[in-house]
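Colleague: Multiple structures are listed underneath, in structure tokens.
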Structure P
Amino acid sequence: MTHPKTILPARRTRNPMWLRQATLKLHRKIGVLASFFVILLSLTGLTLNHTVDLELDSHIVNVLPLNMWYGLAPKSRPKTYNAGKLWITVLDKSLYIGHYPVGNITGHITGVIAWEDGVLVAQSRELTFYSNEGQVFDQKNFESLPGVILEIGKTKANQVALKTDTGIFSANAELENWQPIKENIVWAKSSIAPEKLTTEVIEIHSGRGLPASRIILDLHSGRIFGRWGAYVMDGAAILLLLLTMTGLYNWSKRRR
């Protein structure tokens, strides 16, 4: 008599222990990395939901490092001249007397000196007389000058002197009738202005700043990181997706 064969139930194949341990470690590391983005997105998202209540559109942030990051800061370093009691600053083709903007300049500033009740600003092809408040008193164009201005200074008799591509000249009180001279001249040189004044000029030059809502929105969307912002947020999305998948995997294995 033959006995029927006993069919044993198939054994469940269990995932190797190393896979579970590796997945658990990976989940922890991803959690640490993703926590920064979770906090960032949560805080900025909550803040943006209350933009009107917090008046974020009207709150202006004017901070020099932030202006530099957004490209609002000056493109060049300020160059300053001391003219008696006044400081003259040249910044990105803009002229400031003290911390007051006077206007734009078209040429290269070759020097600044105190003159009568104002300042004389020399450009390579132009000489302009400003009041202490920034009003233009007089202006001499290239046709009325003895050449391309290289430097400006004063003689011992307190006359205006110009060093040009054709020689050294001085003029009368009306800045006319330029005559060649041969004497030692005190030429105007740039100097370092007080740090407070320079900071004020840079802040004025950079504009009124940015609304807080713009900055927070850029943080939330990743645009604050510039051209790489989209990739940064793509990486954050992938991290959160991996965190979810590894978390579900570890949870399902613990239930068995």
Structure Q
Amino acid sequence: MRTARYVQIFALIATLGLNQTNQLHAQQIVEHAAEQRLQLSFHVSDGALAKFLPYEWTSAIAAEGANKDVNARLVLIERIAVTDRFNRPIGKSSSRQAYLAIPVSGPAGANGQMIYVGLTSSKLEAEGNFKGYLIAPQVKVSHASRIEQDKIVQEENWSLTSESGETIELHVKFEPQFAPRSPAAETRFYDPKSPATYQSHKVEQVVDIIRNTTLAIDRVSEFSLTVKGGKFDAVFDGKQALLGVEFIPWASYVMNAP
């Protein structure tokens, strides 16, 4: 009886291992990158997002916690060492991009994000990513860190403008603080035009919350933001509410596709 029980246990372990292996092989690594990010969390027009989302998909809005009431995130990314699954450089192996992402839920318990619109300095990124990005030939990005009155001060300046006039301009000055490394988290990004298609983004990162209305955190001393043009105008209509700002000094990013 004991021998038979062991055989059953070993068979179960082997089956679980096989299932995990099959899941790994079901996805293919598309790219790796090292990144620095700024993430701005908003509540924007629910009506504008409803017009954008495909049938049976809705905004996924947290009722509590750091992401309470957030229905859109503007993410600005400095990407370096961008490589494919064979560790070969992709394009120039670096880029600057910004996108507006919508947390979503859909049929059969699906949840993740959809890119409302993005701007990128990379033609390759514009051709990929479900063609949700626009080429931004005008990009200026600067990062500065210095000591002021015995405190570390970080200053970020971003400016991206597409050929059709979509514009993101950000200036923020703040006092960074220690933040622990977050466990790697995986998020599905669905194609708004064909939501059965998705990419899986796995990110390990350090998240420094520098402003958050729910948590009553504010270490930002200077802040200005302009987002305008094209699809941006429907959601950045002057009624949007900024709920949080997060500084991500480093992130290890992997994109997989089924």
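Where a number appears in this text, it was derived from the coordinates with a stated rule and is not lab data. A quick note: this is a predicted structure, and the numbers were derived from the prediction, not measured. Cβ atoms are built from the backbone, for glycine too; each structure is taken alone.
Colleague: Here helix-only ellipticity at 222 nm (-39500 (n - 2.57) for each DSSP H run of 4 or more, over all residues; to 500) has been calculated and equals -4500, so which of P, Q was it run on?
Modeller: Working: P: -12000; Q: -4500.
It must be structure Q, since only it matches.
Colleague: Assign the value 4.9, calculated as distance in nm of label points 7 Å out along Cα→Cβ at positions 137 and 217, to the correct structure from P, Q. Write down the numbers at each step before the final one.
Modeller: Values: P: 4.9; Q: 4.0.
It traces back to P.
Colleague: While we're on this one: With distance in nm of label points 7 Å out along Cα→Cβ at positions 121 and 145 computed per structure, which member of P, Q shows the largest figure? Present the calculation step by step, with values, prior to reporting the outcome.
Modeller: Working: P: 1.3; Q: 1.9.
If we compare distance in nm of label points 7 Å out along Cα→Cβ at positions 121 and 145 over P, Q, the biggest value is for Q.
Colleague: Using the calculated result 4.2 for distance in nm of label points 7 Å out along Cα→Cβ at positions 113 and 209, pick out the matching structure from P, Q. Don't skip to the answer; put the middle values down first.
Modeller: On the way: P: 4.2; Q: 1.7.
Structure of origin is P.
Colleague: Who wins on Rg/Rh (Cα atoms, Kirkwood Rh), for residues 81-184 alone among P, Q, i.e. which is largest? Provide the component values of the computation, followed by the final result.
Modeller: On the way: P: 0.94; Q: 1.04.
Answer by largest value of Rg/Rh (Cα atoms, Kirkwood Rh), for residues 81-184 alone: Q.
Colleague: Thinking of P, Q, which structure, once semi-axes √(5λ) of the Cα gyration tensor in Å is computed, gives back 34, 23, 21?
Modeller: Details: P: 75, 20, 13; Q: 34, 23, 21.
Structure of origin is Q.
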